[in-house]
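There are structures below to look over.
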Structure P
């Protein structure tokens, strides 16, 4: 097991816990804004411009930094950089705010390449910010607080997605896309200052090199200089006893994202207006995902982790049915609204449970890199799921793609069955 010197203390004051959760919420909110713009706003506008489902799905490659961040995730474990985490995060968020503001230079339809480049750069900055935030979260959150910490993660991220997605779809028609984009940039800047102040006021990472050694601590190794080497940790993650954690990360959200990537383009095909899509599919959906995230955190704390994962997997498969029925019926407002709300609720529930479980499976001394490996595997699956959904729908039918996604939702049950043993092996 990891040394006690690298475990967060279980005796955390209420003020420190509150400050940590607030800090995480602000930081994850900032990440969600550019992702919401890319995943909620772009598909609607590009579908209206005549892009195919496959082409829209291919835009997931603009989020490639979220999959590639494993190559620089070691930065989050280097003691020299960990000591400067607050300043690094502030600088990254200021840059992110500037990138979002730069969308106002040109309209999407007149300069799509410019928007695609800025979207990719924003993903790069947000993914790098995520490396430091995740490392901080894994080290700072106790096992009992992990569910609540991931409520902060999912809730903050979803609110950011709401601002970047529904904000442009709904408010863009009221105050204009330019003003809405400036507002999103200002929100990123404001949350960066708030997170900086909250972190300074009471939350800090446990020191990696100044803790007093204990009798249970392993002898000094490469971990003291920033963690295990890249190839050693990758070999550990792929080892027979631990690779179930990686496979769970890949499969857990795959089926749901095969389906969810089709929803907004299909609403455009059903002649829904941008305002209706923003209100029902984005705003109502995001609110339900926040409710799901909260209940997912509670379930993680009340149920065993394995049971919470199993409940999530079955629920994700079940909600694919109403989505399929809604679009088979021509996407009527009430039925589609209920289906989309159910899908988002279940997605928020499952994301909170999954990320809390992946924290349990993470080596604390290599938190930045190891947790990034696991979450990047999940990000790869999200992109692959969206692409698969678009390709299958274009070459077979939309209904078949939705049904296929529902069936794939049951795949992670294979790895949930022995989760306790897998998580223990992965974290040691």
Structure Q
């Protein structure tokens, strides 16, 4: 293919600013419109950053798989180096590969099977405090739950009172990562109230991580969890990881390991509340598969519809809604020359709603995920966990956890929206319901009686 010297089509920009979608009121809507208008690849300049936006599975695969060594993680993660340091999410090259290999065994199938009782036990503990008719912020509830689970399963510690401290610290971090700060470096260094709150939040999280590491070091009788493996690791010279390296990996595992699963479940419960016919079919599957008992790892293979519900939820509301790479050298994508230093952006939000690959793309339809459909779906038309060598290491962990927690909650409760207003997605580091997701708890027995009364009414 001949490389075209001209830039791809794209939106016109302003003299100094260029085009700045991340600063728009609804950046997802704007980027979706541009993708529809300009096609498989479009270009825009945001301040001094040159952005090539990819909207075809083949082009995305060329970046994430075929030529993955020609790219590094994008500016969104580079901005958060203060938070994640040089952990698995942000590191590159040989160091990243070494850390990945160290962490990989913790996510093998045998380990996942061993994690399931802990996931179920923590969910049961949460549900003991839920009451029929209560209104709870489901995002907060699920975030606390998944945080406790990742700390216990991967880090070998009980979070206890630290859960609330982490939750309070995450809010200013998410606020810091909205409205285009990724591309405005100077703004991030001004002593504004938001920037100060961000730095204080990172400092609090660092203190929490240090306490977690100290607790794990003191608990020699604990099982060989992932943090134990990292504490015992030695490089080719026999040197252990420094406290800074450990801090970076624990911070990454703690934050990235709980946030996305909690959000996937939030959006799932939101969609189930809007689609009672889907919820009824899911409840029937759960009741028939479990017959009143608690779920186990072996049950997941039988909960096919539950898996499809989560899969479809992550199609419509992917917690990781976009990802970016920076070109290390001049390269070619979709017939266009992409210069060294340019940003390449790929959006799960846009690809997952592309009518070329998904009929009725705006509809919530778990039934679409048949084996035949998945076989003909192109790679990277659907990629909620990314892809290639940097695919999310915890993808299987996240799916297991989401299915078990979804099942545990729906055994006892239906969740109902408190308002008819549409919940809007907020594009920060992750895709979050704004300003949260308050739902009314309806115990299954009462929910069934209510349904029967409604059907009997004239």
Structure R
């Protein structure tokens, strides 16, 4: 089979895949991913057999590049009945910047997700009340992800928002203290959205601080929590969950904006084989490498440029971070045991396809972390789950050389197909073309 003909077959294979809602069950994901890998393997062979990066785009390249844009419509979140409530989003905006939602009155969500840093913080490891072991990922695009955090230990944006509040290294507060902030500073807005605060909570006898501490029955927070009536515990949990739902409604407003790649793809789909000139020559060469010889699209595919799943790439350890961290293996177990996960009383749905076949003991989960979106990636350094690399050049050099070995589990074999002779500068130019403007300024600062 000649190289051009193989590339044409790849194009036809891709075009036979219907444009449908994202399939997230493991079997469906593997079907889609293997299709992409097969196409990329053919295109990689096409490049090695003589596709001229200076010549016209080939049919297979056009098909793969066209699959990267535009972003799909944002589907409703069945687990959050207030996900698209404008009032909830406005309340969430205020809460996102409120430092009273922390143990020392100094930490807000915006500390680690700074609006003008593309909702990251520029540090290798996030820090709040203490030093964490994770990099702060961007919130731009998180609306489309089935699992949150690098290890996927949360299954919704609203549930994810609750985790940092009670993490002693982040906000370091507790759900009872959060309830008191709502009662003292946001009650009218809260009740207009979620209904009246239960009367059982309107008492001076409620402790200042209380929450479940599952590792210790003697912890003062757990003792105080055990002293509450079951109805009070349920009421506080409901208010706490609603705080997460308001934060999620706000974060759903933080969507990636069109980048040069999007304008390029729009022109391609309109019939302009040059993509309207929206990618400079180096970025265009990088785009062709991205979907072909470099095989980046094997994992960074679709309009978010992520397969939304987890991989073990054998990253080097970060000083101060546990090298034996099981990653997705622990995250999958954690999400199944989460009191705020889909299907439980504080979720607004009992249909939870994402969790249906989730197996924490799946061998490939060991040491695996989520594939991050590449949208706006040039603005969100440092990179990887623990900020191992400061620059895009360092990331690409790692993938070209694959030094060392995985500390936990095993490095995925597909990575060994990466060509070490790929020109890094062209790929960096393409990655820079994934940067769009920030969302509307009215969503990037609290209302006065």
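No value in this document is a laboratory result; all are computed from the given coordinates. Only a predicted model underlies this, so the values are computations on that prediction, with no experimental measurement involved. Cβ atoms are built from the backbone, for glycine too; each structure is taken alone.
A few points about this structure:
- Test item: Rg and Dmax of the Cα atoms in Å, for residues 174-229 alone calculated as 20.9, 64, pick one of P, Q, R: P
- Origin of the derived value -15500 (helix-only ellipticity at 222 nm (-39500 (n - 2.57) for each DSSP H run of 4 or more, over all residues; to 500); candidates P, Q, R): Q
- Read-out FRET efficiency 1/(1 + (r/R0)^6) of positions 70 and 334 (r between Cβ atoms, R0 = 35 Å, to 0.05), computed value 0.55, structure in P, Q, R: R
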